[in-house]
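Heads up, there are several structures right after this.
Please treat every number below as a calculation from the coordinates, not as lab data. The structure presented is a predicted model; accordingly, all values stated were derived computationally and were not measured. Cβ atoms are built from the backbone, for glycine too; each structure is taken alone.
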Structure I
C-alpha cells in the first residue's frame, strides 16, 4: 500500500513501513522498519517526530548529492559544461499500478510503484526514484534523464541511498578469494568512508554485492538488521559513510568509475537494489532474502522445483578423455539416481589443454569422432540426460575465432592484451559478438539433445579503455541469456565464474542455480555455504560431492560428511563413480534417494543457522518446512576432541505445541522440547564426523 498525506509518503504492508517527507523541496528519509500501521494521524506524527534536521550535511537525504552543502558520500555525480554540482528538488510524484520492466534483470511481479520526480532546473536533469514494496522487502532503482542540449558524464548513480539516524551500527559483508568465496566479515561502523566494490568486470570472488547493517548487539536471532543486495553482474560499489554525529549513509549501485556519457534526450537506468529489514536478527534477514528471491527472482518454471542431480566430468577426467572413456564414465553412473551427466571443458575446437580453442564452439572430432550422439544415447539408455560446459565470454588467442576476429576481444590499442588462463575476454558490448555466440551455441543445442548448460566465466577484465565497455558487456550477457532461455526453455543454465565469482541476483534471474565454489572440499564448503546463505537461498547453491583426497586441499573426509554438506543446496557429484567400490556406490545411491525425499523441505523451507563454523568446531544448519510439518538437520564436527559430552543442539522454527518424530531414533518429542532442551547429536569417531536428522510432525 502507498499512502500519501500532503508531504508524507508511506509505503507499508503487514510487516514493513518505509516513510519519507518533503521539506524545503528536498525529499528526506524518515523511517524504515516494522509496520507503523495505516492511520494517517499516527503515521504523520511518527514521520514528523523523526529527526530530519535542517543542515544539508546532516539531514537524512533520500538521494544525496555533491557540491551544495552535503559533504557525505553522494548518490549521484554527473558533470556537464565543466560543472560537477547538482541541485535536485522535489517536482512531484506518480503511482504506477504495476512495477515497470526495464533493460536489466529485476524482481518479478510487484504491484504499485511509487516514482518520485526530482529536477535540477539549471542543469536540465531529471531523476526518477522508483520504490516497490514486496512482502519481504523493498525494490529501489533510479533513472536519470538528460533533458538539456549538452552531453553529461555520469560517474555515479546509486540504485539506493539510505541515511540511518544517529546510532551504533555494525556491518556484515561477504568477501574472500577464489576457492573461499562469501566469507562473512563483521565489523563496527566507524566515522569515515568505506567502500566494498569490484572493478573486475564481474561481481568477483573478492566481494559480493551484499551488505548488512546491524544495530549494535544484533545477533543471529534477534535485533534490527537491514540488508542490501544489488541485482547486477558487473562492477559495483557499496559504500558506508559514518558521519561525525553517529549517522550512517549507505549507497548501493553499479560502479561507473570513469563515467558513461548521457546524450541529450537519453535516460540512464541504474540496476535494481533489494532492501530487506528484520527484527529477528541476521537469520531473519536471510530468510527475508530467501523468500523474496524464491518467489520474485527465480524464473517461475523453476520455483519450488527440485534441481536435477548432476554428475560433472571435470574432476574425473579434466581434458583427458575420448568417446570410449566418456562412455565408461556414463556407464559408471547407471543405477545411482543421477539425472544429468555434464561434459565439462575440453569437448570443442582443438581443446586438449587450457591454451586454445575458446570461442570455437564446434565438436572436437579427434576426441569425439561421432559427436555427442553416442554419449546422449548411452545416457538415455540409463535413464539420464546430457549437459555441456560453455565459456561464452572468453576467447583463446590460439583459436579460429580470434584469428578471424581479433577486434572482438577487449584490448587497448597499441598494446598486447593481458592474458589470464591463456585467454582474453570478448567484448559483449558489440552486438556482432553476442550474435555470433547465440548462433554458435544454438547450433550445438539444436543439433543435440542437451538439457543442461554450465555457463562459466573464468577471468577478470583487463585492457578496458572505456567505462561503457564494462556496462555494455553486462547488457550483452543479459541479452545472450534472454535469447538462449527464450529459444531453449527446456535447458537449465547453471551459472558459474570459477565457482562463486559471479554469484549475484542478476545471474539467478536466468540461472536457478550457481556453482558455489571451485573448492569442493567438504570442510571448506561448510564455510562458503554458510556465508553464501546469508543472502542467497539453498536452492540456488550448486554443491557437489567430490573425490578424496580432495583435488584442491588434499584433505580426506568421510563420504557421509561430503554428502551431508552437499545436501544443503542442489546436490551433485564430481567424481568417477564407476571407479568406486560397491560400498561407496551403495552409499551414493542412498544419498541420492534420501535427498529426493528431503528436497522439497531443503529447497523451499526456512533456513536456521545453528552454529557458526568460523567460531565453533561445528557446522550445523536446520531447514524447516514452510508449514512446520518437517525439519531437516545437518551437524558436522570438523575435529574430534577427547573427553567431551555429545554436542547438544537446540532447534528453531518448529511448532511449539507440535509433536515430532525423530526418524533416526524413533523417539517422539514436542516442538518445545526440541527447541528449548534440544537433542544430543550422535557422532561417529574421528575428524570430520557428521550426523543427519529428520523430524516429522505427527499430531
Structure II
C-alpha cells in the first residue's frame, strides 16, 4: 500500500512540466491575436519543448521508478535488520496473544533460541499477560518475571487493515489490530532498589510492661539477677539482627537496625516476647515486653515518631506484644496473654486531676458511649455525669437507642425532677449545643466509628476518652486527654476510681450507683471474668454509695422469651476443633439480640473442655459476633482479624451485609488458619 502511494506521488512530480507546457500553449494562442509573427516563433519553441518533455518523461519514468522503489526497499530492509538486532526484546502479538514475530533478543531471552517456541501464545511464558491483552485499549505497562529475570513490559495496540509480517514464513494475518510488546530488563535496577530498601534504618522501642510488679513480687536479693537476665536476653536479640541498642531507663530500651532484618522478626513473631517470659529466678509474675517499631520513611526522626506511636498502641492494647508501624500500615504480633493487672492507682489519680483541670475551663460537658449501648456504656456515662455535676458544670448524656439492655437502668432516671428533661439528649440536640466552651467525654469506646455520634468529635475543641478496650488502628485522634486502661474490667470500674480522687468528694445517688454497679456486673459476668483487686474495690465503693445487689439483679432478669432463646442458642451449638464452640441465635421478637448472644456465649463456656465460644446473630444485614474465652485463648486477637476488638476474654465484631452462616464460615476459616500458624 505504501509503494502505491509513493508511485502516484512520483508520477505527479514528473508530469508537472507537461502541465506547465500546456499553460504555455494557451498563452501562445492568445499571442496570435496580438502579434502573429511572435506567436509563430513561440509556437515552434513550445512544440520542441513538448516533444523533449514527452521523450524525457517516458525514458526517465522507466529508470527513476525502479531506482526509487529499490531505495525504499533497501531502507525497509535496513530498518527490519535494525529491529531484529535491537538490544531490547521486542515482539508482535495478535489480539489473542499469539506471538507473530519476535526479534533476535526476544527469541534468545524468551524463546530460548528456538524460533518455533515464539509461535506460541505469550501467556505460556507470561500468564499475567493473558487478561491484560484482552482488556488492552491503547497502551499499558506492567511488571513481569521469566526465568528469574524481571522485566518492565510495555504493550501498545496498533490498528491496521492487513499486514504481511514475515515473507519467509509466509505468515499472513487479517485483523483489526496487532500488539507490540517491549520487554525492558529491570533485574539489576530492582536489585539496587532492594539493597537501598534493605539498608534503611528501622527504629524500635522495647518497654518492660510490668517492671514494678515483677520487682514487688521478687526477693530484693534477686532484683539485680532479674535485671541482668532481661538485659542479656534483649542484648542477644539485638545482636541476632545486627542492631545497635541502648538502655534508656531501667525498663526502656531503644534500638536501630537495617530493614532487611524486619521480615525475619515478623516470621519468628518476635520470639523475644516468649523468651523473656521464660525467665524465672524466683519472680512470681512472668516478665512481659511491649515492642514498637517504626519504618518506611526516609526521615530518622519520623521513624522514631512511628516507633513511639507503635509502642503506645502496644501498651494501650495490654502489652506483651509487638506493633510495627510501616508507614500508614500497622501490624500486630503476640498479645496472646491477658496482661498483668496494675495494682497502683497512680494513673487513675493523675487522670482524674487532669480531667478536673480541663473541666475548670469549660461550661458544658456532653457525654457519649458506643452505639447500641450496654450497661457499662450507660453506667460509666452516669459516673462521668456525677463527676461533672460535682464540679458545678452542666452535663448531658447522648443516647439515640434505648435498647432493652439499658431500659431497666434508664427507668430509674425518667420522670425524676433532679435530672430534668435534658439529662439524656439525642445526637441532633448534642450537635446544636456544641460551642467553644463544650467538652466531649467518650466512655467505653475508643473507635470513632463506634461512638454514638461521631460528628461530635470533629466539632468539639476538647475531647477526652475513658475506655478499657484494647486500642486498634482506628483511634480518636487529637484527644486532649486519653485514659485507656486495658487491664480494667469495665469503664465503670475506671470511673469509680476517678470519682474517689476528685478533691470535692463526689457522692453518688443510689440510682447512679446501681447503674455503675450493673456495668461492672455485666462486663465481668457476675465477677467471673477479668476481675482483679481493683474491680472489687470499685464495687465496694459503689456499694458504700448505695448500690443494691438485689435491686440490680432484678433489673437484669430475663423474660420467658429471652430465656427460651438462651436455651435455643445452647441447643444450636457446635463443637469445633475440640476446643471451641460456635452457635447462633435468631431472637426476632427481641430488640437486643446481641445481649442474648452474649449470654449464650457466657453459658457455653461452662462446657468442660471448651476454651472459647462464638455466638452470632444478625440484625438488618449486620451480623454481630459475641466471643468469650477462658484459659489462655485471646478472643480479642481473633475478633480483631474480623474488624472487631475487645478484651482478651470478652470481645466482639460486626460483619456488614452478612448472614449467620457466612459469619460462622468465616470464624471457622479463621480458627483453622490461626491454629495452623500456631497463633492459638
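Here are a few things to note about the model shown:
- Structures compared: I, II; top value of relative contact order in percent (Cα under 8 Å, 6 or more apart), i.e. the largest, recorded for I.
- Read-out distance in nm of label points 7 Å out along Cα→Cβ at positions 201 and 657, computed value 4.7, structure in I, II: II
- Source structure (of I, II) for log10 I(q)/I(0) by the Debye sum over Cα atoms at q = 0.05, 0.07, 0.08, 0.11 Å⁻¹, computed value -0.25, -0.50, -0.65, -1.18: I
- Entry that produces -13500 once helix-only ellipticity at 222 nm (-39500 (n - 2.57) for each DSSP H run of 4 or more, over all residues; to 500) is calculated, selected from I, II: II
- Origin of the value 0.00, where FRET efficiency 1/(1 + (r/R0)^6) of positions 33 and 553 (r between Cβ atoms, R0 = 35 Å, to 0.05) was derived from one of I, II: II
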